[in-house]
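Listed below are the structures to be examined.
Computed from the coordinates by the stated procedures, all read-outs in this text should not be read as laboratory data. This structure is a prediction, so every number in the text was calculated from the model and none was measured. Cβ atoms are built from the backbone, for glycine too; each structure is taken alone.
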Structure P
Amino acid sequence: MLSRLRDWWAFRRAVDRATREPPHARVARPDILLLPCWRRPEFLWHCLDNLTRAAGFDSVHVVFRPDTGAWPENFEVIRAFSDRLPSYEVQPAAPCPFRRTRQSANLLLGYLLAAHAAQRYVFLVEEDVMVSRDFLSWHRAVQTAAAGRLFCSIAVRNHNRSVEVAAEPDGFYLSSGDYCSYGVCFERSVLLEQLGPHVNLDYFRRPKRYLRRHFPDSIVGLGFVEQDGLIRRIQERSPLAIAYPCVPRAFDAGFYGYNRPGGVTGSTDERRRKLAEVIYDRERLRAAAGPEFADRCDPVDLEPAAWEAARRVELPVAPG
């Protein structure tokens, strides 16, 4: 009982700390890249191997956000990459007393802490997302090229609806209502203004009731109450658009983990070698992911064609 009470107060303090502007003068870090991780250190190895090869990586500060119960092997992987990381820190998750929003709390609180500290942009790359060499430069170019502020830019293929666009390396299109949490970039002020008001104890305690009350007209079903469901509802109501690439700059390689069965065995090194035989091979990855996740687990060219400036592409108007 005492332990539960202690966790409750620790989590409440963590929420207060993340949602309030620090009282001292803000000293901005570079752009910040959040990297949540859990129990797949072999994925984390490949994620970092690709990230550290991305152009502009030397200008980001990496914040690792291990979820509650993360395996210690993650820290071994981080140490193995320490000489390839420009700067980094590990922020352990504050124990969330609410089972349904435990993982959401880690990510959402990380977003707000990063938004208070970042120079301009906050990137999110989960441990099973593999990024191209121009992942960071694509995001920065698109955020600059868009007319006005974006809600966010997302580097993967649009998973929520089918969009027909030419595969032009410099092209991006604007969309709404189809947020997904893979390879994302937010301008820091958007996180503070749009997400900040909804990151609170009422949401964490009873997410379904909170979403029903605050987003009664949302088309998103109440089966989706975790962080991506919350953010999707916020964006749905926002006047700010999402930018998606005509040529994806990242892909979800997570064919197992969390709610996806399966896995590989052996030491961390053995598992990462076995993983390499699957995640960079389109047919093998899609087969391993199964029909439910095959469209998401779709490798992209990690070294896309050269381009100079991001260019907005207008989507075709549906007939009728």
Structure Q
Amino acid sequence: MTRLALIAVQLDVSAEVLGSAERYRAHIEAAAANAIDAAGPADARVVVFPEIAGHLALLALAPPRAHQAKTLSSALAAAAVRRPLDVLRGVATARLLDPRHAVLAALAPDGERYWRGVFGPLARKHGVHLVAGSHLRLGPNGDLTNSSFLFAPDGRLLATTDKVNLVPGIEDRAPKALGLARGSEDRLPIVDTPFGKVATLICYDAFREPHTSEERFVAMGPRLAARGGVSVVANPSANPWTWEAPWKFAEPGNPAEPASRAEQWEREGLPGSLREMPFARWGITAHLVGTVLDLSFEGQSEILERDARGARTIARAETYDRGGHVTAVVTC
């Protein structure tokens, strides 16, 4: 029997934490060390960081002048001003002729190098399987995706997962959205480990149904089940809506609709997906929390288990608005 520690890092972010690349790295390293120490002895460990944490690395890498901006978009634009050739290359490489997209395409490669340079050594230092939240990745064909790295305990990169389901109005190609490209639902990486198979479903990919009726959405749980399922599904997440406020996409006047984002997450997110279909034995949801410029995040990280009795939460963060970690040790 293997004692497996499941660890979710509920990473808190702020303008201060993101003040420099060195400060952000130290913050991430401290959060990982605290979470791993709290989990205690185990034969193997899976550590999951939140979605979008890597996007924010672009701000940490930006020059001091960019940190005087009022919005993240304007801060990144200020960071790109000193790199006109990279921005032009972003226009030429990216498929969308949009200034914001060109800036992100110009900055994303540096952000990805930094992110890999933080998390590869971190996985090796602690000897853990490490899911590095998510970051912006510029593909060779010019596609910009929301992507997640999975590192082995020796620091090797085992898999890169691209998010399939894009949040309407935020990540898709709606006006003022990021204009990201979708990952392939048929090529979602499944990685063999000594304690079983591992897959990553980035935030919305773990949901069992879409937020709206008009969007393109693929339920990824059934896709994983059709491929034999996994032992652990990592669910790096970032919720940009108030956790206890009325759910943004609820149908007005319909009493069957969830009353809050927290309730909607429970019904339709990973907990609801695992209750509906046994595509994983354990699930690890790691939330981003905090406020950075014009962005704010809330959510309760949790660890789920699915067995013959159904799916249930075996550990959950005490709060939805402060940093910390959630751990559980299971046997497999």
Structure R
Amino acid sequence: MSIPVFSARHVYAAVDPGAAVDAVREAFLAHASGEWLMPSKVYVEVPPDGDFRAMPARGGGYAVLKWVTSFPRNPERGLPTVGGIVLLSDASDGRLLAELDAGALTALRTGAAAVLAAETLASGDGPAAVIGCGVNGRAVARTFLARGRGVQLWDVDAGRAAQVAAELGAVAAGSRDAALGADVVATVTPGREILFPPGSLRPGQHVSLMGADGPGKAEIAVEELLRSRVVVDEWGQASHNGDIARAVVAGALGHADVTELGHILLGEEPGREAEDEITVFDSTGLAVQDLAVAALVYERYRAETDAPAFDGVVEIELA
């Protein structure tokens, strides 16, 4: 028995950003309706600045296990921030079907989730600002552009922001404050700095918070969460490892105070309720999102093995 091994190049070539949004939407719907199973994410911390994560899920006839790392200071060492593998199995008999690059899969589904939340919760279709131009920030910007929304970029490294803007057909923001003041903002940072201090959010803004996906990380002040309509990807993860975790620990925010995005997509909960409402999406990254994109790559490969997107895919023999 052999299985295909999809490198980052193959993952990106197989699934365009628009298709990733559609797949991630279906994952949110299936999880919210109880059709897909997702046990809690497991963190193995490596102080002072890294962690390993094990993320399982089952749905759509498949099961997935993602073993992924996050070491935000790795670029200083010439290494990627995110790495690891995703294993896709047949849920009916346990057969391993494929191995995929976790970094590329993470970038695709992160971009999809940020944009899906904005499309669901934002009040208009004006340009979005993306804060952070690393691998995942680029993916978020690329996905906004693929969905027809203009993008301005800001990064602590102004040269990198300008370079990524030129590559993608976006624009570099004049300042961080200008970017943070956009009607739609997606923050894709290591989560070591509060980007939205008390009193900073404007009426009508939407913010997709994508960087605070682990213990101790935060991109927004608790006071700003309490001024906002808060939507999370999944309560269990977000309440322990997301931007809302500090508010939950302090007793300022409870389960009844937040809504899961999947239930809004199902029509069970309302989305934005007023033009001047501030909406915040707290993303911690769900294994069901990885499952949806991994299945899409695998199914396309089985249908179009000889497609240019899969040039160079290696199939390895299993004992």
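Tabulated values for the structure
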| item | result |
| --- | --- |
| Comparison of P, Q, R - label where distance in nm of label points 7 Å out along Cα→Cβ at positions 276 and 308 is highest | R |
| If mean count of other Cβ atoms within 10 Å over residues 4-11 is computed and equals 27.9, the structure in P, Q, R | Q |
| For distance in nm of label points 7 Å out along Cα→Cβ at positions 132 and 188 computed as 2.2, the structure of P, Q, R it came from | Q |
